[in-house]
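Each in structure tokens, the structures are laid out below.
Quick note: the coordinates plus some simple rules give every number you see, no bench work behind them. Bear in mind the structure is a predicted one, so any value in this text is a computation, not a measurement.
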Structure 1
Amino acid sequence: MSVAYVIEFWVRAPERERFLNLLGGVIAAMQSEPTHLGHTFHVDPADPLHFLLHEVWQDHGEVVAVQLGRPYRQEWHAALPELVAKDRLVTVWEPMGNTVAGIAGMAASP
């Protein structure tokens, strides 16, 4: 079953450009991963230092065991403490569907 990650970042003002450059490199590399199903990156219109990344992958276990250790993530992970003003917030979600009929059909099962 696929899995979605919603990750919020609060970036230090002087590090905004570096944050975007490093994250851009990670996103470019992860797009070529066969288990990457998609992502969307957002900025808070009220706060240009608050970002949200939504990623969808085929399998949570594979993300933990393989993807998080990819070499292209090393510089990004090492720089995070310098880039962010507070710890990022990571939540994990299980997709339920993307059509009205599919979602309505799931209402009967918990």
Structure 2
Amino acid sequence: MTPERTPDGRYIIVNGRRWRATDPAIPEPRRAELTKILMAWRREVRRTKGTAEEPAARAGVQAAKVALGERGTPPWWEQTDRQRRERWEADVAAPEQRSAAPES
């Protein structure tokens, strides 16, 4: 099921709350790859809860969400096409690439 969107398409609405939508300009293969990485980092957050590894896992979630355009400043609709492309093309490490995990 597709979540409801605001009329401008910038946000999705889940349980009455607005959340920034994924940048619609991201090519489907890259969006799918980034979503897979995001979900892997979310599993890693659950696995490392309360340990010294948790901050790195949370930083991985943040990096994936920024690449998807769901977080970060400025929001994707205020970025130039070039800035948007650079954002989603940036290297975002998956948990399996732990040595390249983002720093918090």
Structure 3
Amino acid sequence: MADKTVRIFCSAGMSTSLFAQKIQQEADARGLDFDVEAYGLAEIDTEGPKADVILIGPQARYMVAEVTKKFPDTPVKDVPMQMFGLMQGDKGLDLALELIGE
């Protein structure tokens, strides 16, 4: 099992899966034991509890408050549009590390 689990949610989970791969590649390159996966919001009740960090895709940022309420002990943040649009996995990993407090 990975040391840290990052879950990224968006409307359907399609566009975020590439972003999740980019973050995973960056974590691997840095030698960090991370498990990064993307899912649609429909799966938040099953995948959310497994996460150390929950990231929300820019197109679903309206869900941040609701997800934060549902998982009060887990950091929740929306991915900035530019970071997502440019598929900056390095910045995505930095964001996750910051939210975890590392």
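With relative contact order in percent (Cα under 8 Å, 6 or more apart) as the yardstick, tell me which of 1, 2, 3 scores highest.
Once relative contact order in percent (Cα under 8 Å, 6 or more apart) is worked out for each structure, 1 has the highest.
For the read-out helix-only ellipticity at 222 nm (-39500 (n - 2.57) for each DSSP H run of 4 or more, over all residues; to 500), a value of -12000 was computed from one structure; give its label from 1, 2, 3.
Value -12000 for helix-only ellipticity at 222 nm (-39500 (n - 2.57) for each DSSP H run of 4 or more, over all residues; to 500) corresponds to 3 out of 1, 2, 3.
Suppose you compute semi-axes √(5λ) of the Cα gyration tensor in Å for every structure in 1, 2, 3: which one lands on 24, 17, 12?
Clearly, the read-out refers to 2.
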